[in-house]
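Listed next: structures, encoded as structure tokens.
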Structure I
Amino acid sequence: MTRQEITDLLQPWVGRIQDEDLREKVVTCWERAVSRSGYKTVADLEKMPFTLLTDTRGLNFVEHTLAVTAGAVGLAQAQGAHYRSMPYAIDMDRLVAGGLLHDVGKILEIEPDGKGGHRKSRAGFCMRHPISGAALAAEVGLPDEVLNCIACHAKEGEGRPQVLETVLIHQADYATFDPLVMMVKGTLIQ
């Protein structure tokens, strides 16, 4: 998978990161994850479910990543539009970068099973995606605040100090995951 294909896959969001160095490091982080995985083409990556924990109803990893990024940005924009004055600053570059990278470790955690499905990889058994994703991001020199978005967006971040952008990403992430779990359990009222 080429760098341009990865950049195209992450649009329109990666193009909205104003800081050129940050934007390039986001793409490099994805590039590094893909190069270490069993995913060779965009089509391969688009077949990957975003989780193995529940029925995703065909939603894939890329769709989930873009939806979480859009959801986190939407939460930030809603606050900015409706609060008389913002009680805190939201760094939109950090928010978009963190959204695009929050699950980058899943590229290493989930692998094709050779039978048309997917399974947890050996790397996935050794460490969950918030840890492997933060390690990848650190390797490419992303700032600590973006590492916090990755490392602390899931249960690993419960009770831990978080940058504001991590809070927004966490909420958007669970808003895309919980309804699917509830559907399987029969607890989602429709």
Structure II
Amino acid sequence: MNLCSIEKILAGHKPAIITDDLPTPAAVALLLREEASGPEMLFIERAAHDNDPWSGNISFPGGKIEKDDVGPQLAAERETLEEIGLDLRDERYLGRLSDVVGAHLPVKISCFVYATAQTGPFSLNEEVRDLFWVPVEELLDPARHGEFSVSFSGQTFIRPAIRLPQEGKPLLWGITYRLVMDFLELLQRDGR
């Protein structure tokens, strides 16, 4: 699997677009880079903030679609530039995943996939604690997948999640997990 084959898979994919007017439409960018061992996916660890329901979680760069954004893709590009200093207008757009709706909050997330050759340094804003890359092969490893205890808004749940290979990182779960799983299932189904 390489970025060219991923681009072909995404070109043939017809994402499900949710047109319902949910209170909070948001957009994120799933970023990939090509390494000798295979593609890697970029994640951010969100900084701890009292007013952020995803405080401290693993996610993709992105956020709320603002009134001035001309569509969700441009919102994902704006948010990525703000959060990590990467201008996606200079990167290779690969395609879009199906929209997802939050399980605990009324939010709709649109996800756009890009390839980048940028290796950093990245300029993290106050919303981002850390940025790191994970080999897609590691995300596919069944030994990393399971049902784990997670906390959200003061409640504890058992949810499907992925233990990331980086020491000390939170579990990958929730909306970002669902987007990652949609992406991986697409690769496995159409990449044969």
From the coordinates of one of I, II, helix-only ellipticity at 222 nm (-39500 (n - 2.57) for each DSSP H run of 4 or more, over all residues; to 500) came out at -7000; that one is structure II
Which structure, out of I, II, was semi-axes √(5λ) of the Cα gyration tensor in Å derived from, given a value of 25, 21, 15? I
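If you work out mean count of other Cβ atoms within 10 Å over residues 9-16 for I, II, which one comes out largest?
Working: I: 16.0; II: 13.2.
Comparing I, II by mean count of other Cβ atoms within 10 Å over residues 9-16, the maximum is at I.
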Out of I, II, choose the structure whose coordinates give distance in nm of label points 7 Å out along Cα→Cβ at positions 1 and 153 equal to 3.3 when calculated. II
Compare mean projected area of the Cα convex hull in nm², for residues 41-80 alone across structures I, II and report the one with the greatest value. I
With mean count of other Cβ atoms within 10 Å over residues 17-24 derived from the coordinates and found to be 10.4, which of I, II does the value describe? II
Say we calculate distance in nm of label points 7 Å out along Cα→Cβ at positions 89 and 137 for every structure; which of I, II gives the highest result? II
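Read the figures in this text as sums done on the coordinates, not as results from a lab. The structure presented is a predicted model; accordingly, all values stated were derived computationally and were not measured. Cβ atoms are built from the backbone, for glycine too; each structure is taken alone.
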